[in-house]
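Next up, some structures in structure tokens.
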Structure 1
Amino acid sequence: MSSFLFLNFIKWISPSNSNSNSSVNTYIIVLVCLPMLFLTDFGNPLQRCCTLFLLPNIFLRLWFPSTYYPASASTPAFYASPIFHRFIAFIAEFLLYELWAVWIDVHFWSHSTHLWLWLIVFIAECISTTGVILQNQFLLLIEDFLWTLHAAYMSYLSIWQKRTYPSIFFVGFTFFLFFFHLPPRISLLIKDSFKTSLFHTNPLFSSGSVSIHPSPTQEKLWVVPMLLSQPLLTAFIFYSLKSQN
């Protein structure tokens, strides 16, 4: 049911021009990003950097969609490459998760109080990047488990800090990852494991096997909602932080 709703949503917001590579109409991308841009406190280094890195992460990955596994791009240009997309996502997501910690008033860079939040994010980002470069699906599944763990831990911290809206978001996000995102990923891995080993790799730095074709619908089912929701949630966080001051 959820896949059906997401599929219809993606069809509705996609460009009518069949020659377009973009997953989403540009005006929709602009509309969801404007609130984040207007609410950014550019005097705050974290907010400024978060916005400035989220924008290319959102626009490039929606304009020129790519797939991490198996590696594919919608056009041969370097800015459409899944490796380049992973690079900008690494930085943008790191900043976003630090902002999430600020939102619930915990120390992202703490080495003791909150179990090294930054380290969980760093390990997940490194595993994701390694999984893309080596083209290993098992590593990418481990990444998904780490993000689910991170969301669950943020739920705990939000409730512990008595933060109503963050608690609602992180509990809901954890529920979505655990019950809707992980199961199809696990099923796909099990299905593919009958064809190749779990530890099979096809490194991009040696094979260069990035195929050029439109992004598959299955990939868009999670990438498009995720990228469109990032600026909206970030705008809400910026607004919440302003209200607290």
Structure 2
Amino acid sequence: MLRRDAAVLRALPEGLWGRLEDDLRLFMAERDWEACGGLREREEMRVLISAEACLLTLGRSVDAFDHVRTILLYPSRYVAREAVEDELGVVTEDLDDREGEAWERGQVVLSWSEVSADAKRADGRNLVLHEFAHQIDLLDFLDGARPAPQDRERFARWRETFLDAFEAFADAVDRGKKVRVLDPYGAEDEAEFFAVSTEAFFERPSDLKRHHPELYALLAEYFALDPAAWIW
């Protein structure tokens, strides 16, 4: 089912499938799954979402998602209340049409129609990869980790490389330049840049490596995977 329905997994080397299957079973069993908006949840939905999420930790440890407790599934895009603060500090509430979000409290909200559509093609847009990337945000990891002395230089290099890449990307987007591979939405902030970079890393790895080699090398080291070397 996964090989049929998840394009991003079709290139996964045979040697990694056993680990992925073990991780996704553990991930699926340890989360609370809530169907919202009248959705009729099926096991196939949980399997697909779990497999794509676990792709992010395949080279590391699925324990990186220990803080993620609940996954809420809507049948399609949903409306959520959003508090907006203007330049004068006045806060107003508005309604926002959304397809997914990741909360700091360890909840992930997903639109199944978007998840299903994204899974059919590896084009650099994948809602599951995007929202779960927020749950293992690179800068949060670097800021919160206490690296051993031998890792401090590597962590500092990761941070510098990532921030340099973000600043160059955001500047290019602001000036209206076309940026290859990466979704311009990543210019919103560092967290969104990491999320869209993660989508590209797993779904368009060869393109990302060609056009953004330093960013690709950083992500390959961080995720401990080299998807550009897989047979697509």
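List of remarks:
- Which of 1, 2 yields 0.90 [FRET efficiency 1/(1 + (r/R0)^6) of positions 77 and 221 (r between Cβ atoms, R0 = 35 Å, to 0.05), calculated]: 1
- Among 1, 2, which structure scores highest (criterion: distance in nm of label points 7 Å out along Cα→Cβ at positions 117 and 157): 2
- Source structure (of 1, 2) for helix-only ellipticity at 222 nm (-39500 (n - 2.57) for each DSSP H run of 4 or more, over all residues; to 500), computed value -15500: 2
- If relative contact order in percent (Cα under 8 Å, 6 or more apart) is computed and equals 27, the structure in 1, 2: 1
- Structure with the greatest value (metric distance in nm of label points 7 Å out along Cα→Cβ at positions 125 and 197, set 1, 2): 1
- A value of 28, 16, 14 for semi-axes √(5λ) of the Cα gyration tensor in Å, for residues 61-188 alone, calculated from one of 1, 2, originates in structure 1.
- Test item: P(r) over Cα pairs in 5 Å bins from 0, in percent, for residues 45-108 alone calculated as 4, 13, 18, 21, 15, 11, 9, 7, 3, 0, pick one of 1, 2: 2
None of the figures in this text is laboratory data; all of them are computed from the coordinates on show. Here the structure is a predicted model, which is why all the values come from computation and not from measurement. Cβ atoms are built from the backbone, for glycine too; each structure is taken alone.
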